[in-house]
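What follows are several structures.
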Structure I
Amino acid sequence: MESEPQILEEVILSLRQDFEIFKEQHLVVNKRYHKSLQTLSGLTSSASAAASRAARSAQLALSATNSAFNAVKEAALHALEPAMQAAANAAWASAESAAESAAAAAESAAVCAAVVAQHAEEISVQAASQSTKAAAAAAAAASQAVSLSRQAALIASAHNPGA
């Protein structure tokens with residue numbers, strides 16, 4: 001029959017073994033968690049940068065739409081129907097590009113928001129905020145580009161009613 005000290009020693013030994021196993025498992029889980037956070041942080045930064053690039057693209061598309069709109073007005077003054085129609089088409093294409101850029105910025109902002117929802121780390125929160133601002137800027141540029149495109153189409157149709 002085993003004595004109480006011997007039983008107590010076996011229990012302590014068993015607890016030590018369990019603790020060592022738990023400690024090893026905790027270290028593995030902790031390393032994986034840390035790596036996941038680093039990956040999410042990188043993805044968030046990339047999504048934020050993509051939103052900023054999309055916003056810049058929308059601004060450039062707005063600028064192209066504005067140039068095309070001005071070309072439509074100039075062509076209308078000089079009764080240059082083919083040039084006017086080409087410029088109106090360019091304005092529309094630029095406006096579509098701005099809208100696509102705005103959509104891309106919004107998608108990037110959504111990715112950042114999803115990461116923040118999972119892991120509210122400061123860098124993710126900042127990236128999500130920047131992405132949201134970029135998406136708003138892209139949407140505003142797209143809206144302006146569409147408005148200019150519509151105006152260009154109206155001018156072109158007013159000067160070329162048969163088209």
Structure II
Amino acid sequence: MKPDRYDISKFAMKILYTGLLIDVGGAVLLYLIGLYLESQGYIQVAEAGSVDLLGYVLLGVSAIELLIIILLKKKWLTPASLGQTAVRTFKILKGRIMTLYLILFFVALSPAIYGFLFYLLSGLQDMFTLMACLTLLGYLMVRPRPEFIEKLVEPFEFEQV
């Protein structure tokens with residue numbers, strides 16, 4: 001039994017909105033926490049040039065993680081890797097796909113976390129904003145399209161429940 005296009009599109013939208021909540025919501029939440037901490041006086045602006053190297057290192061690590069996201073998506077989200085063990089129902093396959101996407105979405109959130117830590121240490125919002133934009137770029141690279149999910153599910157035959 002094959003799932004119909006409506007079920008696949010519904011599942012793709014669920015993944016899409018979950019990733020949007022994790023990546024965009026997480027970045028906005030970190031930004032609001034940073035603004036609150038700054039208004040309470042916990043964050044002070046560091047001396048010019050004292051934390052530049054740390055910012056560039058964190059930016060480089062974030063860029064490398066975006067490349068890792070691309071590689072993991074190409075390796076993990078294939079019918080061969082999903083079907084290594086028996087898949088009896090569409091529900092089991094949806095759970096596997098959702099788990100892999102959650103991992104990718106949390107890896108995509110890591111640049112915003114690095115930017116938040118840099119913001120805590122330096123008091124500079126510019127690098128945090130740049131890294132939050134990298135998080136959004138990571139989300140755009142990971143987000144599923146219904147056609148992709150349909151091609152991913154197509155080779156599987158499921159038992160009737």
Structure III
Amino acid sequence: MVREKIPKGIIVFSILIILYSLHGLPTVDFNTYYAKFYPSPEKIILARYIFSIALRIVLLVSGIGILLRRDIFRKIILLISFFTIATVYWKHPVSVFKKVLIWKVAQGILPVDVIPKIDMLAWSSAIICYVIDIGFALCLLCYFTRPKIKKQFI
């Protein structure tokens with residue numbers, strides 16, 4: 001069986017998934033990650049940290065697997081997309097955005113007059129992340145469930 005030329009959409013989505021997985025790999029040490037998610041219990045934060053790294057590795061491998069048109073990786077991406085939509089609030093807690101903004105004010109990166117707007121800015125940042133993650137997940141779900149695209153995978 002001779003396979004068709006790989007559709008550009010598969011290539012584009014694969015590259016985006018690979019770049020997202022590499023960008024999202026936590027490059028900070030656990031102590032920095034812990035400080036962002038404190039006051040959650042340390043074991044919960046550690047589990048979240050390990051899960052985040054594992055998820056990014058699975059995304060990286062799946063992005064490559066999609067380029068090779070292996071159906072198992074298409075299904076993994078669909079599963080991760082559903083998971084992302086269902087858990088986006090826990091992925092981007094508003095409290096973390098607030099802590100980062102306060103830290104930036106303390107470091108002089110942001111001006112002090114931002115302090116009264118911290119809550120609004122934290123919520124705005126979180127909502128932007130929610131929209132981007134849910135939008136991208138929906139695009140993946142729509143694209144990789146199309147009959148013509150499903151036929152590309154073995």
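Read the figures in this text as sums done on the coordinates, not as results from a lab. Computed from a predicted structure; not experimentally measured. Cβ atoms are built from the backbone, for glycine too; each structure is taken alone.
Of the structures labelled I, II, III, which one yields 43 when relative contact order in percent (Cα under 8 Å, 6 or more apart) is computed from its coordinates?
Clearly, the read-out refers to II.
Taking mean count of other Cβ atoms within 10 Å over residues 57-64 for each of I, II, III, which is largest?
When mean count of other Cβ atoms within 10 Å over residues 57-64 is calculated for I, II, III, structure I comes out on top.
I, II, III: which one has distance in nm of label points 7 Å out along Cα→Cβ at positions 9 and 137, as calculated, at 2.0?
Working: I: 7.3; II: 3.2; III: 2.0.
Only structure III yields this read-out.
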